[in-house]
Structure 1
Amino acid sequence: MSCLPDTEKSVKIFEMKKKSGILFDFDGVVVKSMEQHFEAWKSAFAEKNIYITSDEFFVLEGQGIDTISHIIGKKHGLSENLVKEVKERKVGHYNQYMTIEFYDYFLDMLESLENNNVPMGIVSGGTQDRVNKIINKYFNSTFSCVITSADCERGKPHPDPFLAGARLIDKKPESCIVIENAPLGIQGAKEAGMTVIGITSTLPEKYLHQADYIFNNFKEVELQLRKLLDI
C-alpha cells in the first residue's frame with residue numbers, strides 16, 4: 001500500500017506520464033564496445049610503460065578521444081607529443097579489436113519502443129565517422145538524431161549535447177529520458193534537466209548514484225521506460 005498523500009501521488013503520476021522521448025548514450029548502451037575501447041587504450045598506453053585499469057578508463061567515458069588521452073596522459077606524466085602518439089596508436093588497436101555486439105535484450109527493447117512511436121536519439125562522445133557508420137548499418141531509421149563529439153563545442157559532462165539532442169527530437173529537456181552507463185554522461189543529462197536511467201553495463205552502481213534509476217539489464221530498463229512513457 002502506498003504511503004504517499006493523494007496530491008503527491010498525482011504529482012508522481014504526472015511526472016511519469018509527461019516523458020515522451022529518449023536519448024541514448026552510444027558506447028556501453030547501444031553497442032557493447034567499451035571493453036574493446038579499454039583494450040585498445042590499455043595496449044596503446046602499455047607501449048609507453050603505462051598500465052591503466054578498467055575503472056580508471058570507464059569513469060572518463062563520454063569525453064571523447066582527445067580529452068581521455070590528455071587526462072590519462074597528464075596523470076602519468078606524458079608529454080603532448082607522447083599523448084598524440086598514444087591517441088593514434090589507440091585508434092589502430094581499436095580497429096583491430098572492433099566487433100559489433102549488442103547487450104542482451106537491447107534490440108528487443110528498441111523494437112518495442114519503435115512500435116510505440118517513441119522519438120529516440122543518440123548522444124555520444126564518440127567520433128562522428130565511427131558512430132554514424134554503425135548507426136547507418138544497424139539502425140538506419142531508428143534514431144531521429146545522432147549527436148557526436150563533432151557536434152558540440154562542449155561535450156559531456158556539460159549539458160550541451162543533451163540539449164541539442166532534445167531539440168532535434170523536438171522534445172523539451174524535462175520530457176526526455178536519458179540512458180547512460182557513465183557518471184560524466186549522467187552528470188550532463190541531469191544538468192540538462194532530464195530524467196536519467198543508469199545501466200551497470202561497465203561500472204557498478206556506486207559510480208552511477210546521480211541517476212534517477214539504476215538497473216542491471218535492459219529488461220529492467222524497458223519496464224521503467226514503459227512506466228515513464230506510459231506505454
Structure 2
Amino acid sequence: MSFKGTIEARCPNGCEPFSTEVWSFIRGEESPDLRMAVLARECNMILCPKCDSAFFPPAPFVYYEPRFEILAFVFPESYRAREKYWRGKMHEDFLQLRQALGSELSLDLEPEIFFGPEGLALLLEGEDYRGEEREVMECIALGLGLSLYRVSPRFARDNGVPSVLPYQAGKGRPDPESVIQGLERLMAANEHLPAYREYLRALKASSPGRLPPGSQVRS
C-alpha cells in the first residue's frame with residue numbers, strides 16, 4: 001500500500017511555514033491515481049494556503065512497482081549537489097525497506113535514484129510505450145499457438161530487449177533456437193513490431209547465444 005508522511009513546508013514566496021502531508025511510499029500498481037501523478041510530474045506538488053502558489057517541498061519518496069521490477073528513490077532536484085551523500089543514505093534506507101517488505105522484494109532488485117520528477121516519469125513512459133507493443137505481440141503469438149517466455153523486466157529495460165519473447169512450444173523450456181522460430185513466425189504474421197524485429201536480428205547474430213534471465217515477478 002501507499003502511505004504519507006507529515007512535513008513542515010515552506011513556500012518559496014516566503015509565506016508562513018505550514019504542516020502538510022506528502023507521499024513517502026508509492027506502490028504504483030495499487031495506486032493508479034498516484035502513478036498518473038508521477039507521470040504528470042505532479043507527485044507531491046502542494047499549494048501554499050496563504051498565496052496559492054504551487055511548489056514541490058524538499059521531500060523524497062520511494063516508488064515501487066514490482067510488475068516492472070521498479071524500485072526508485074526520488075529526491076528533490078535541490079539534493080543533487082550532495083548526490084554522494086544521498087546515494088549513501090539511499091542504501092541505508094534500502095536495507096530497512098528490504099526488511100519491511102521481506103520476501104516480496106527481490107534480493108536482486110537494486111534501487112534506482114532520481115533527482116527531480118523527470119527521470120522516473122520518463123522511465124514509466126518508456127515501460128508503458130513498450131507495453132503497447134508487447135500486448136500486440138502477445139495477442140498475435142497466442143493466436144499462432146506460440147508460448148511466451150517472460151524476461152526479467154529490469155534486465156529487459158537496462159539492455160533494450162523485449163520483456164516477453166514468443167517461442168515455438170513442444171521443446172520444454174525455451175532456448176535461443178525455439179525463440180528464433182517463434183520470432184520468425186511472429187514477423188511473418190506482423191512485421192510492424194520493431195523491438196521484436198531488432199531482437200530477432202540480434203539473436204541470430206549472436207548464435208548460438210543465450211536467452212536473457214527469466215522474470216522472478218509473481219503473476
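Here, each number is a calculation from the coordinates, and none is a lab measurement. The structure presented is a predicted model; accordingly, all values stated were derived computationally and were not measured. Cβ atoms are built from the backbone, for glycine too; each structure is taken alone.
Any idea which of 1, 2 comes out highest on Cα Rg over 2.2 N^0.38 Å, for residues 120-199 alone? Once Cα Rg over 2.2 N^0.38 Å, for residues 120-199 alone is worked out for each structure, 2 has the highest. Consider the structures 1, 2: one of them gives 2.5 for distance in nm of label points 7 Å out along Cα→Cβ at positions 136 and 168 as calculated from the coordinates. Say which. The correct label is 2. Structures 1, 2 were shown, and mean count of other Cβ atoms within 10 Å over residues 32-39 at 19.5 was computed from 1. Determine which structure produced the value 2, 10, 15, 16, 17, 15, 10, 7, 5, 3, 1, 0 for P(r) over Cα pairs in 5 Å bins from 0, in percent, for residues 80-175 alone, calculated from the coordinates; the candidates are 1, 2. This value belongs to structure 2.
Of the structures 1, 2, report the one carrying the highest value of relative contact order in percent (Cα under 8 Å, 6 or more apart).
Of structures 1, 2, the maximum of relative contact order in percent (Cα under 8 Å, 6 or more apart) occurs in 1.
Thinking of 1, 2, which structure, once semi-axes √(5λ) of the Cα gyration tensor in Å is computed, gives back 33, 18, 16? Comparing all candidates, it corresponds to 1.
One of 1, 2 was used to calculate helix-only ellipticity at 222 nm (-39500 (n - 2.57) for each DSSP H run of 4 or more, over all residues; to 500), giving -14500; which?
Derived from the structure labelled 1.
2.7 is what came out when distance in nm of label points 7 Å out along Cα→Cβ at positions 96 and 152 was calculated for one structure; which of 1, 2 is it?
Traced to structure 2.
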